[in-house]
Structure I
Amino acid sequence: MCAPTPQRTPVLFQAGSSDRGREFAARHAEAVFSFHLSRDGFASHAEDIADRATAVGRRPDSYALYPAVTPYVAPTAAAAERLRDRVVDAIDPETGLVRLSNHLNHDYDRYDLDAPLSDIDADGIRGALRAFTEDDRDWTVGEAAVRYARYPTAELVGTPETVADELERWGAAGANGFVVMAPLVPRTFDDVRRHLVPELRARGLLPAAPSDPSTATTDTLRERLFGRERLPESHPGHPAE
C-alpha cells in the first residue's frame, strides 16, 4: 500500500505490436512502445495505430509513439561503424537463438540457420516476430538470431549529425520520441549523452539542461510528456481517478 502520486494513474505505456496489442494500445495507451527494423515499418505501424484509434473515437494526438532504436554514435562515421562491428562480431548465433526461442515460445534451434524465418509459424511475442516478417527484406533464422541478440530495432550508425538527421526523419514519420536500446552498457548511454544529446539540443529537439541543477523541473512524467497531470477526460480510465 502506498499513497497515489500527483498523476494518480501512472503513465499508461503500452508495449506489444500483435493485433491484440495494437487494439489495446489504440483504446488505452498514452504512449506506445514498439520494435521496427526500418523507418518504413514504423510509418506503417503509426498509420495502423492512428486508424485503430480513430475507429474507437480517439484522436491521434491523444497518444504518443516511442519506437525503439539502437544508436551507434561517435565523432566520426568510421568510429561508429567499428563500434557496431565490435558488437556484431561478439555475438554467437546460438545466443540469439536462445533469446529468440524464449521470447517467441518456439524452438528455433531445430531449424537450419539458412531457413527463411517467414516459413516458420510460432506463438509468443508476435510483435517482435512482426518486425522481421514485415521488413522490406527476407530474414533467415540465423540472421534474425544475430539481430535479435542485439534487439530487433533500427540501428542508427554514424556521427551525431547523421544520427540526429535520421531521428528527425522518424519524427516526420510519426515518432514523438524514442526508447534507446543499449547493446553495450553503459557505453551506449554514455555515447548518446556525450555526442547525440548536445546535437539534439542544438536543433531544439531536446530542452536545454538547467544551468542550476536546483532549478531542474519537478514535473511529473505525464506533465513532461503531454503537458497535463491527469488522464484526459476523454480517456476511459479518467472516471476512476
Structure II
Amino acid sequence: MRRVPAGLECVDECVRVLRGGGLVCVPTETVYGLIGLPGQADTLARLTALKGRPAGKPFALFTSSWERLAREAVRPSPAAERLADIFWPGPLTLVITADSGCPAAHAGTVGARCPDHPLVQGVLAGCGGLLINTSLNRSGEPAVWSLEAMEEWLLGVDLVVDGGTLPRRPASTVVDCTMNPPRILRAGGISESALRKVLDDPASESPAGGKGEQDPPNRI
C-alpha cells in the first residue's frame, strides 16, 4: 500500500494504478471511497472481499457525465436525466435500468453518480469516464471521513490518497428512477423537496437549499 497526499498532481498515479488492476482510496465531496477500473478481471472480487460485503450486493459507478453513462448499456430514464442535469456533479446517486453489459449492473439496474471533486473528476477523465465505486467502510459500518484507525484495513488497497479529515457531509442521496414516481432509497445530501421541485416543474433550475438537507426515504 502506497500513501500520497491529495492533490491534482497525484491524478496520473491514480490512473496508472487503476489501469494496472489496482484499487485506490480517494477523498470525495461526501466521504472517502474506493475505486476500481471496470473491465479489470478481479476488481469486483477484491472490493467484495475487502469490504466483507455479502455476495451479490451491487457496487455503484462514478461517471464523468450523464452523457458518458448513457453510452453504456443503459435504458433512457427521463426522470433520471432531469435530476442529473440539475444535481450532477454532486451528491446524488441515480438507480436506472441497465443491461448486463453495463459495468456494475446487477439484476437489471445500476446505481451511478457524477462526483463533485476535482481529483476524482481528473481520475475519471484519465480512465475513460467510468469507475467502479464504493464507500470506504467495512460492510454495515458507518461511512469514513478520516483515515485514522483504518491503517490495517487499508493494507488491502494499492494506493491511498490522503485528504485528511473531510468535512462531515451527508453521503449521497440515492433515488430509484426505475419506478414511477421515483423513490428515495437513502436520504442524503439532496433533499426530497429539492428533488420533487425538479421532477414536478420542467422549467425549474437548481433549487435553493437543495443540498445538505435530509429527508426520510419516500416516494417523490
Structure III
Amino acid sequence: MQIEEFLFSVSDALYWPVLVAVLLVLAWSVIEIGILLGEMWRRRWRSINSLENAVDQARVDIAQGDQIGAISALSSVSWSRPMRETMQAIVTLRPTPDAENRIAKRLADYDYSSLRRLERTRILVRMGPALGLMGTLIPLSPALAGLADGNVNELTDNLRVAFGVTVAGLLTGALAFGVSLIRDRIYAQDFSDVEYAAANLAPDKHLTPGLVPSTFEHGHSTQVSMGNP
C-alpha cells in the first residue's frame, strides 16, 4: 500500500507541471513553425545557376589572390550563419597546411550543427504525445473518484482536461513532425551546396583566372574572359 500511495502522490504532484509543459511544447512548436517560414523565405531565390556562378566567381577571386571577394561571392549563396561560416572556412583554410583534412572537419561540424537544429523538433515529435498521454491519464484518477462519489461535475471537469491535453500533445507532435521533415530536406540541400563549393575549390585544384559570370538573364549567365584575347 505504501508503494501505491507513493505512486499516486507522484501522479498528483505531476498534474500541474504536465499541464504547463504541454502548453510550453505547443508554444515551442508554433515558434519553430515561424522560424521555419523565415528559413524558407531566405531561400526563395535559391537556384543551381546562382550556386554555380558564385563558385565560379570564387574560383577566379582565389586565383587572383582575393580571398575577401571569394568569401563575398560564396556568402551570396549562404542561407544561414553556420553555412556562411563553413563557406568562409573553405576559402580561408585552402592555403593552410593539411587544408583538405581541415576543410573536411569543418564540413563534418557543419553537418552536426544541422543535426542539432533538427533535434529541437525531433524531440517535440516524441515529447508532445508523451506529455499528452500523461495529461490524459493523470486526471482520470480524480475523475473516477468523482464518478464513484456521484460527483458529475468533477468527472466532467477532469475528463475535459484529459481530452484537451491529449489534443494539445498530438497537435504538438504533428506540427513538429512536419517541421522536421521540411527542415531535413532544406538542411540536406544546404549541405549539398557546401559540398559542391568545397569540391570545386579543393586545395588540390590549380585555379587560374578564366571565365567570370558577369550578367544574368533569365537564369543564364554571360561569360566575360579575364585573360588575354
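Nothing in this text is a laboratory measurement; each read-out follows from the coordinates by a stated rule. Keep in mind the model is a prediction, meaning the values are calculated, not measured. Cβ atoms are built from the backbone, for glycine too; each structure is taken alone.
The table that follows gives values for the structure above.
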| item | result |
| --- | --- |
| Label whose coordinates, when Cα extents along the principal axes in Å, for residues 72-183 alone is calculated, return 42, 28, 28 (choices I, II, III) | II |
| Ranking I, II, III by distance in nm of label points 7 Å out along Cα→Cβ at positions 48 and 168, the structure that comes out highest | III |
| For 19.6 (Kirkwood radius over Cα pairs in Å, calculated) the corresponding structure among I, II, III | I |
| helix-only ellipticity at 222 nm (-39500 (n - 2.57) for each DSSP H run of 4 or more, over all residues; to 500) from the coordinates reads -6500; which among I, II, III | II |
| Winner on FRET efficiency 1/(1 + (r/R0)^6) of positions 8 and 56 (r between Cβ atoms, R0 = 35 Å, to 0.05) once structures I, II, III are ranked, highest first | I |
| Per FRET efficiency 1/(1 + (r/R0)^6) of positions 152 and 200 (r between Cβ atoms, R0 = 41 Å, to 0.05), the highest-valued of structures I, II, III | I |
